[in-house]
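Novice: Following are the structures in question.
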Structure I
Amino acid sequence: MPVAIITGASKGLGRALAEALAERGWDLVLDARTGPPLQETAAALGAYGTRVRALPGDVTDGAHRAGLVAVARELGGVDLLVNNASALGAEPLVRLEALALEGLRRALEVNVVAALGLVQEALPLLRESPAGTVIDVSSDAAAEAYETWGGYGASKAALDHLSAVLGAEEPGLRVWAVDPGDMATDLYAAAVPGDDDPRPGPASVVPAFLHLLDRRPESGRYAAPALLEVTR
């Protein structure tokens, strides 16, 4: 069975994607900072009959990243790495003039540095897989100038470029930066509390990710809304 590592997998997009992969028979290594929700997710996904390993921890911790890859190696390797864990830098979001530099550092550390660290840790196993793939979850804030989204958007723009360079350096892999579009998630609620405009649930964009895995287009940046149009 193929093996995927998914960070930020206890809820939201991470959990929705993990469930879709479990339904397809993938073995999973799941990460999140909070243990009980992650364990509940792992128990629920285990009902699909696949092997699911849950490792609570912070992706900024190098030992934790090494542990994720070590568990994946025990399951057979790494075919897919999904860098989904994200930090906003401020909750709620604020204009750049008020953005604490420590918050910006946290966003960069989680969204960029830790993502690269996990790629580096997993790269030998990804290269061994006939379908080695990295998915870096991006944002439209990486490409558009939205007020108050500057710190988070800057970190995701950096992740986009990191993904592009990795794709050029590793032609044997597929490396996709994927903008999932608007979603109703806890992350968005923390970013903009009180915004009650209806947004689609994370499960609604999972078909876009599955489309990429099925079709395996060239490495690059993709937007889930456009991919969903293709799948309809």
Structure II
Amino acid sequence: MSRAALLVLADGRFPAGGHAHSGGAEAAVKAGRVTDAATLEDFCRGRLHTAGLVAAGLAAAAARGMDVEELDAAADARTPSPALRGAARRLGRQLLRAARRTWPSPELDALARRFPKGAHQPVVLGAVARGAGLGALDAAHCAVYESVSGPATAVVRLLSLDPFEATGVLARLAPELDLVADRAVEAAGRAVGEGVGVLPAVSAPLLELSAEVHAAWPVRLFAS
């Protein structure tokens, strides 16, 4: 297992398209729910324990080698918002494109053929982690970190928030990231024998509703 590969995959500069997405932060800023570092931390914590947990469970299960079509269907079922489903598939397509150049493998080539329009990003993330020689916990950590780092980076741009404050938010959330990743891996372990129904299915209705509103904006800085 290569720890260097984990650093490459988790690096915000990896060309997977995440820089164009705010994870719901743009809508939250416009609605006045995120105005400073403290409210950003609240937003990220909520996202971590809902969308982040779901994504980590799917990624961990894919890293364990579970069927990607079954996992992709499970991701669809856990994502009521059409806007978020579309964003997840675009991100998955871009991640797979970058990963096939970085860690070429027949498994990733087959995934691209099975999902020409893109699979859900967490499912692709788990498959990519597996192809890079990483484990389920590595995939889960990447997923939970992405769930909070994307919004934190977006809010720096949206509010001109001090980057030191945004980084402080991520550091304070670190222990919770570990806990959520562990929960996801435990659920993925059970899913191998019991099926995708035991994977986390935590809802975040406000994120889903805000995503639909955001998608209708004629002008926006971020794609989601």
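Every number in this text was worked out from the coordinates using simple rules, so none of it is lab data. Just so you know, these numbers come straight off a predicted model, no measurement behind them. Cβ atoms are built from the backbone, for glycine too; each structure is taken alone.
Novice: 18.0 is what came out when mean count of other Cβ atoms within 10 Å over residues 33-40 was calculated for one structure; which of I, II is it? Each step should come with its number before you reach the end.
Specialist: Numbers: I: 14.8; II: 18.0.
For mean count of other Cβ atoms within 10 Å over residues 33-40, the value 18.0 is produced by structure II.
Novice: Further question: From I, II, which structure was FRET efficiency 1/(1 + (r/R0)^6) of positions 17 and 201 (r between Cβ atoms, R0 = 30 Å, to 0.05) = 0.75 calculated on?
Specialist: Traced to structure II.
Novice: -14000 is what came out when helix-only ellipticity at 222 nm (-39500 (n - 2.57) for each DSSP H run of 4 or more, over all residues; to 500) was calculated for one structure; which of I, II is it?
Specialist: Structure I accounts for this read-out.
Novice: Next up: Say we calculate relative contact order in percent (Cα under 8 Å, 6 or more apart) for every structure; which of I, II gives the highest result?
Specialist: Looking at the calculated values, the largest one is II.
Novice: Let me ask something additional. Between structures I, II, where is Rg/Rh (Cα atoms, Kirkwood Rh), for residues 153-192 alone highest?
Specialist: Across I, II, Rg/Rh (Cα atoms, Kirkwood Rh), for residues 153-192 alone peaks for II.
Novice: Suppose mean count of other Cβ atoms within 10 Å over residues 9-16 works out to 24.1; of I, II, which structure was it derived from? Write out the running numbers ahead of the final one.
Specialist: Numbers: I: 24.1; II: 16.0.
Computing mean count of other Cβ atoms within 10 Å over residues 9-16 on every structure in I, II gives 24.1 only for I.
Novice: When you work out mean count of other Cβ atoms within 10 Å over residues 121-128 for each of the structures I, II, which one comes out largest?
Specialist: II
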